[in-house]
Structures are given as structure tokens and as C-alpha cells.
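Heads up, there are several structures right after this.
Throughout, read-outs are computed from the coordinates displayed, never taken from laboratory work. Only a predicted model underlies this, so the values are computations on that prediction, with no experimental measurement involved. Cβ atoms are built from the backbone, for glycine too; each structure is taken alone.
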Structure I
Amino acid sequence: MAGPTGVVAGAGRATAVARTTRPRRRRRRTGWLGWLFVAPALIVYAVFVVRPLLLTFQYSLYDWDGIGPSTWAGLGNYGKVFTDPDLYWSILNAFKLILFFSGVPVLLGLAIAATLRRIAKSRLALVARTVLFLPQVIPLVAAGIAWTWLLAASGVVNQILSAVGLGGVTRAWLGDSGTALPAVGVIGAWVLLGLCILLFLSGLSKIDPALYEAARIDGAGPVREFFSITVPGLRQEIGVAVTVTMIAALASFDIVYVSTQGGPGNATMVPGLEIYYLAFSQREVGLASALAVVLMVLVLALVLPVQRLTREESA
């Protein structure tokens with residue numbers, strides 16, 4: 001027969017067990033509620049992102065015109081991507097555009113953001129922010145059309161060059177196979193410059209102003225401040241800017257389609273435009289899907305190391 005002490009001990013153990021089981025039940029209930037709230041977004045993501053990706057990979061293994069029956073091709077379409085000069089040339093053009101779409105806006109954006117920080121309280125800084133960010137709110141189609149007019153044989157750019165005595169270098173910049181791709185790169189750099197400046201200005205706001213004051217006391221000039229304080233403090237923002245601009249270069253379509261449509265010849269052909277032509281003009285859906293898969297792999301191969309390097313340096 002159990003004594004009072006045993007009854008009390010048993011009640012204490014029961015109370016302890018109840019206390020430990022209640023938080024577990026609450027955590028389970030909270031976990032199910034969390035999944036319930038996330039479920040709509042997951043369903044939409046699965047239907048509109050994951051499913052098309054899987055279907056694209058499936059189509060890339062077949063020869064299909066999009067309407068009739070398909071035939072098994074295996075990895076043959078991927079072999080064509082790397083052996084057909086027109087296809088791999090479009091991939092090389094996308095890599096060349098990275099220099100313009102990513103290199104120019106990031107480097108120039110850093111310099112402009114550092115300059116605007118020094119004159120942040122002036123009216124000129126406010127006007128400069130507005131003007132430089134304006135390309136971001138202009139539709140890409142409108143930007144492409146406007147630059148097509150500017151870079152035409154009788155456009156404003158050639159008129160200015162002729163007015164300053166450089167009429168010998170004038171040409172149809174988007175119609176010359178030697179200058180068409182750099183001209184498209186200039187348009188892309190102009191569009192992305194405002195985004196990079198905005199990212200860097202937001203990052204500069206989190207840097208302690210005392211660091212700049214201490215650097216000035218120690219005799220550091222603007223260049224020393226830029227490389228010792230500004231650039232290290234903007235590591236994460238630089239990573240984001242490089243990621244966004246690299247994806248824009250590899251997946252470029254709008255600007256190229258409006259300004260050159262891939263010409264002259266294939267001088268400005270890029271993977272996004274090549275996929276469009278293959279799928280909807282030449283009815284080679286399997287080959288277009290293979291090129292799309294290769295493009296996705298290239299984007300991941302370039303973006304993931306940048307993200308990892310930025311995260312490790314920040315840590």
C-alpha cells in the first residue's frame with residue numbers, strides 16, 4: 001500500500017509529464033498552422049514554377065514541333081546546343097553582355113553612390129537620384145525604342161559626334177555587326193545603373209558615419225575611404241547587384257528583341273531570343289527546351305558562387 005509520500009511523488013511525475021507534453025503539442029499545432037498558411041504559396045509555386053521546369057526538361061528529351069507526335073531524342077538536343085554554331089554563339093554573346101550589364105553598372109554605381117553620399121544634403125543629390133533611377137521605371141520596350149532612335153544613322157548620337165568633328169566614326173551603331181552588341185550592352189547598363197545606385201545608397205545608410213570621421217582624422221582621402229570603408233561595408237549589396245545584373249544579362253530578351261531582333265546576322269543573338277525563335281518560329285520545341293535548361297544551369301552556376309562568397313565574407 002503506497003504511503004502519502006508515494007502519492008505525492010506520483011502526482012509530481014504526472015504533473016512534470018503533463019508540462020513536457022503540452023509544449024510539444026503546442027509546437028506541433030503551431031507547425032501545422034504554419035504549413036497551412038504557407039500551403040497556398042507552395043501550391044502556386046509548384047504549379048507555375050516547378051511543374052513548368054519539369055515539363056521543360058521533359059520536352060528537351062524529345063523532338064517535337066509543339067503540335068504533332070513527339071519522338072525520343074535523348075540527349076541529342078543538348079548535343080546540338082554545344083555543336084550548332086548559332087546556338088553556342090548566342091551563349092557566348094550572353095557572357096559578353098555580362099561585362100556591360102553587370103560590370104559597368106556595379107562599378108559606376110559604386111562611384112556615383114559614394115559621390116552622392118558626400119553631397120547627400122544638397123539639392124543636387126536629390127535631383128541626381130531621381131534622374132539616375134528614372135530608367136528603372138521606364139518600360140524596357142520604350143527604352144529600347146528610344147535608344148534605337150538615338151543610335152540610328154541619323155540619330156542624336158551621330159549628330160553630336162558630327163558637331164564636335166568626329167563625323168568619321170559615325171555609323172548605324174545597332175546595324176553594324178562590330179558595334180551592335182556593345183550598343184545593346186550600353187542600353188542594358190543604362191537601364192540597370194539606377195537599380196545599382198539605389199542598392200548602394202541604401203547600404204551606405206547603414207555604415208556608421210563615425211568610421212568616415214575617424215578616417216578623415218587619420219588623414220585618409222576620398223579614395224582611401226572608398227576602398228577601406230565603403231566597399232567593405234557594401235559587400236552584401238554588391239553581391240545582390242552582381243546577382244541581379246548577371247541574371248539580366250544571361251536572360252536578356254526585351255531590349256535585344258526591340259532594338260536589333262538578334263541582328264545584324266546573329267551578332268546580337270542571345271539565348272532568350274534564340275529560345276523564342278526556335279519554339280515559335282522554327283517549331284523546334286525540344287531544342288528550345290534544351291537551350292532553356294542549359295541557360296538555367298549556367299545562371300545557377302554563376303549566381304550560386306557569388307551568393308556563397310558574399311555570405312561567407314559577411315559572416
Structure II
Amino acid sequence: MPLTLPDWTPKAPLEPLHLGWLAAAGIELAVLRLDLIDPLISGNKWFKLAPHLRDAAAAGGEGLISLGGAHSNHLHALAAAGRRFAFATVGLLRGAEQDTPTVRDLRAFGMHLHWLGYGGYRARHRTDFWDPWRVRYPSLHPLPEGGGGLSGALGCVGLVEQARAQLARLGWEDYHGWWLAAGTGTTLAGLVLGEAGAHPVYGAMAVPADHGVAQQVASLLREAGAADAGYRLLEASRGGFARVDEQLAGFIRRSEAESGMPLEPLYTGKALMALRQYVESGYLARGSRLLFVHSGGLQGRRAGLLERVGAQDAPRAELPGVIIES
């Protein structure tokens with residue numbers, strides 16, 4: 001049966017974040033709490049997913065098929081949405097079969113899983129990758145990894161207006177830019193499109209430069225017919241994706257204790273730590289007001305990365321470099 005579009009437009013609160021290092025530098029920060037929109041369909045994932053659901057419905061599809069790892073926030077949100085809104089979901093997973101809290105949730109939500117191995121997962125960038133899956137699941141709409149693509153970026157455009165509509169509650173008339181973690185660059189591209197040059201968007205890259213974030217953002221903006229401008233990508237990967245060193249873990253614990261806002265180490269924690277480094281370097285002018293995106297992903301904390309920091313040795317840069325200034 002063709003899927004029916006859910007009548008759900010979640011709103012995220014915009015909340016001030018008070019931390020000693022921000023106050024010392026004269027920087028004000030307000031967090032768009034996407035982690036609070038829903039217990040399961042959390043973070044930026046729904047905003048990227050909703051346009052793909054519209055595409056699937058327009059094509060008469062019955063559900064979505066997508067990719068991710070054994071701790072994937074994207075697959076978790078997709079499976080939870082499929083369960084709640086009664087559409088079929090299939091997940092293509094990286095590596096060999098694993099038993100993780102996320103995988104157990106995927107199965108409980110009714111997602112059908114296929115494990116691709118590592119070579120099979122690397123093939124996802126090939127032009128013919130989806131051909132056999134379209135044959136096997138002709139009624140399912142293929143969804144890019146992480147909910148990416150132009151549709152996913154366009155789904156994030158509305159976050160700009162969500163935040164602007166709440167500025168008066170903070171006593172703000174305006175702000176000086178956005179700060180968020182960049183994994184695929186899809187949400188960042190959406191904010192750049194939504195801003196249309198009005199304010200800069202700073203993307204703290206949670207993955208190394210060779211993951212192609214800069215190229216993906218530029219490609220999305222070209223596809224949207226927009227200028228490749230209005231954003232800066234900053235190094236924040238701390239040596240690789242999903243690596244948590246003792247400094248990052250300690251920073252997250254201290255920040256949570258001081259602010260009461262939960263963080264996770266793959267995206268939001270890295271982005272906030274990078275912000276501190278840039279603030280303390282004088283990169284941002286005193287008196288700046290920034291909007292920070294909490295992109296969710298808290299379910300991934302169940303993997304225990306914060307508790308296993310001793311097994312990893314990610315290097316620390318005193319001040320990450322600017323990768324792209326556009």
C-alpha cells in the first residue's frame with residue numbers, strides 16, 4: 001500500500017547555553033535543541049527524511065531503503081519513523097552482522113536488515129549500486145546515506161526560520177552566524193540555503209577532510225542553483241570519525257555538568273569543543289551571538305564510546321585549521 005505522508009511538523013526549542021568559557025569571551029550561544037523534538041525520531045534526521053518521504057509518496061512507493069552502520073542515528077530515526085507512521089523500511093548495514101543497542105532497536109521497529117560487509121558497503125558510491133536493490137524492493141524509495149542529497153538539504157532550510165521565530169524570547173534582535181557539526185554537510189547546506197547569505201554558517205567537520213564534506217556541500221549548493229558561499233568548514237574530527245580521546249570525553253562530561261545539556265561524542269560534542277578552541281583563540285569577536293545546532297544522536301551514546309576512551313589515541317590540534325572559506 002502506498003505510504004501516506006504523516007502530518008507532523010516538529011518544532012525545536014531555542015535555548016540559551018551558559019558555560020564559563022563563553023561568558024569569559026563575551027560570546028552568547030543559543031542552542032536549537034533538535035534532540036528534544038521526539039524521544040526516538042530525534043535530531044536533524046527527520047528534517048532530512050521528510051522530503052524523501054514526499055518523493056516516495058509521489059512515486060507511489062511503500063517505504064524507504066537506506067544505508068548506515070551498526071550505531072547509525074539515521075537508520076534509527078528512519079526505522080522509528082517507519083514504525084510510527086506505518087511504512088516499510090529496509091537497512092543496508094556496513095560490515096558483518098553485529099548485536100548493538102541500535103541494531104536491536106532497528107529490528108524491534110520492524111526494519112529488515114541486510115549486512116553488506118565492508119567491500120559491499122564501499123560500493124555504495126558506484127552508479128549501479130542501487131540496481132539490484134531496486135529489483136529486490138521495487139516498492140521502496142532509495143534514500144542516500146545519512147538522508148543526504150538535495151532533498152535532505154532542502155528539508156533543513158526551515159530550521160533557519162524556526163530559530164529566527166524564537167529570537168525575541170532570548171532578547172535577541174539578530175545573531176552573527178550558525179555553528180554545527182558537519183558529517184555529510186547536508187544540514188549545513190540547508191542552513192546556507194535558508195540564510196541566502198544573511199549570516200555565515202560554520203561547520204565543524206566531525207570527519208576527516210578525505211570524507212569529501214567540502215565537495216558534497218559545494219555539489220548540493222550547485223544543484224540548488226545557489227552560490228557556493230556563505231559558509232566555513234573547520235577541522236574538528238580529532239583524528240577520525242568515531243574516535244573519542246580523553247580530552248574530548250572530559251570536555252563533554254564537564255560541559256554536561258555545567259550546562260545540563262546532554263551531548264554525544266561523534267558530532268555535537270566535537271562541534272562544541274571546536275567552538276571553545278576557536279573562541280579562546282579569538283577567532284570570533286567579543287559580543288558575537290551564535291546559533292548552535294544540537295543535531296541529536298544521543299541514542300548512539302549506548303555504544304559506550306565515552307567509557308572506552310583509554311583504548312584510543314586521537315591526536316589533538318591546538319587550533320583546527322579552516323578548510324574552506326566561501
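If helix-only ellipticity at 222 nm (-39500 (n - 2.57) for each DSSP H run of 4 or more, over all residues; to 500) is computed to be -10500, which of I, II is the source?
Value -10500 for helix-only ellipticity at 222 nm (-39500 (n - 2.57) for each DSSP H run of 4 or more, over all residues; to 500) corresponds to II out of I, II.
Here mean count of other Cβ atoms within 10 Å over residues 60-67 has been calculated and equals 16.8, so which of I, II was it run on?
Computed on structure I.
So mean count of other Cβ atoms within 10 Å over residues 52-59, computed for just one structure, reads 17.4; which one of I, II is that?
It must be structure II, since only it matches.
From I, II, which structure was relative contact order in percent (Cα under 8 Å, 6 or more apart) = 22 calculated on?
Structure II accounts for this read-out.
Where does the value -0.55, -1.30, -1.48 come from, among I, II, when log10 I(q)/I(0) by the Debye sum over Cα atoms at q = 0.10, 0.15, 0.16 Å⁻¹ is the thing being computed?
II
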